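Following this line, the structures themselves.
No lab work stands behind these numbers, since they all come straight from the coordinates. Since we're looking at a predicted model, the values are computed, not measured. Cβ atoms are built from the backbone, for glycine too; each structure is taken alone.
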Structure P
């Protein structure tokens, strides 16, 4: 199937963001594991897997539309403290959210409603799962203080990670 080049190009743009999100979550999850914040490790590792699935969906759609996936990864931003890491991840999710909305508009212009639906599903996941959870964590830090928050995130990590 030959798809709109405008949609394919935008999907490649989105792919770079999903790959960056995957890598940013990956390094942050490993940092949490190193610091024995097992609960943060589990959640952010889960987010990394979600971003990988988003990237996979985009790659498959590009291929189906007759395009060639561009595996260039956008810049990532690695924090050095838990609040900074959470904020950088939230900033990334806000950026992805806007890019998905722009992509949905392009799909509507190009009458590609199947790709549009795929992006709507990713947008829902970005807003309702990823961004909302990160907002909750930053709000918890404000409410109970960083030491209490960090204590609540401590848990065993898989033995092969430490």
Structure Q
């Protein structure tokens, strides 16, 4: 079995991903895509991302790993790690590992990712968390795009896949 580490993220035109611990755009198609990709795999997230989930509960049907500096953090149903190397060792036997946020976790794991699956919401909204701009980041290339549609609030979106080529 070969482990595949990928990231999945929804961004706005300026690569904004969140504000105040929440997502910027409500997009049901993005959520369906997220579930389709991550179901049955391992999801890696930061503590604040876990706390932003409904009920602050682990995602069902997935192994949930939280990366945090908080040595006392130990919620039920979550495996807790305190460093990138620890996460990589813990998930070494897992086939599919998905990095799901937030900003610092994405930045820490991006060098280990093979692909990044991006929902591109065509808008710019106030954000305090950002994903690195893969169009400008050396070592990443856009390998596919597809039309998505329009969210219920009228925001156009598309799907893009980037590949790590270094």
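Name the one structure among P, Q that distance in nm of label points 7 Å out along Cα→Cβ at positions 114 and 130 of 3.0 was derived from.
Working: P: 2.4; Q: 3.0.
Value 3.0 for distance in nm of label points 7 Å out along Cα→Cβ at positions 114 and 130 corresponds to Q out of P, Q.
Given a computed value of 1.4 for distance in nm of label points 7 Å out along Cα→Cβ at positions 98 and 138, which structure among P, Q does it belong to? Source structure for this number: P.
For distance in nm of label points 7 Å out along Cα→Cβ at positions 90 and 122, the calculated result is 4.0, so let me know which of P, Q that is.
Details: P: 2.4; Q: 4.0.
Answer for the origin of the read-out: Q.
In this comparison of P, Q, the computed figure 3.5 for distance in nm of label points 7 Å out along Cα→Cβ at positions 34 and 106 is attributed to P. For FRET efficiency 1/(1 + (r/R0)^6) of positions 66 and 154 (r between Cβ atoms, R0 = 41 Å, to 0.05), which of P, Q scores largest? Across P, Q, FRET efficiency 1/(1 + (r/R0)^6) of positions 66 and 154 (r between Cβ atoms, R0 = 41 Å, to 0.05) peaks for Q. Assuming 1.0 is distance in nm of label points 7 Å out along Cα→Cβ at positions 10 and 26 as calculated from a single structure, say which of P, Q it is. Derived from the structure labelled Q.
Hey, helix-only ellipticity at 222 nm (-39500 (n - 2.57) for each DSSP H run of 4 or more, over all residues; to 500) derived from one of P, Q reads -5000; which structure? Going through each structure in turn, the value belongs to Q. Taking FRET efficiency 1/(1 + (r/R0)^6) of positions 2 and 82 (r between Cβ atoms, R0 = 41 Å, to 0.05) as the criterion, the largest value within structures P, Q is that of Q.
For which of P, Q does distance in nm of label points 7 Å out along Cα→Cβ at positions 18 and 42, calculated from the coordinates, equal 2.7? Only one of P, Q returns 2.7 for distance in nm of label points 7 Å out along Cα→Cβ at positions 18 and 42, namely P.
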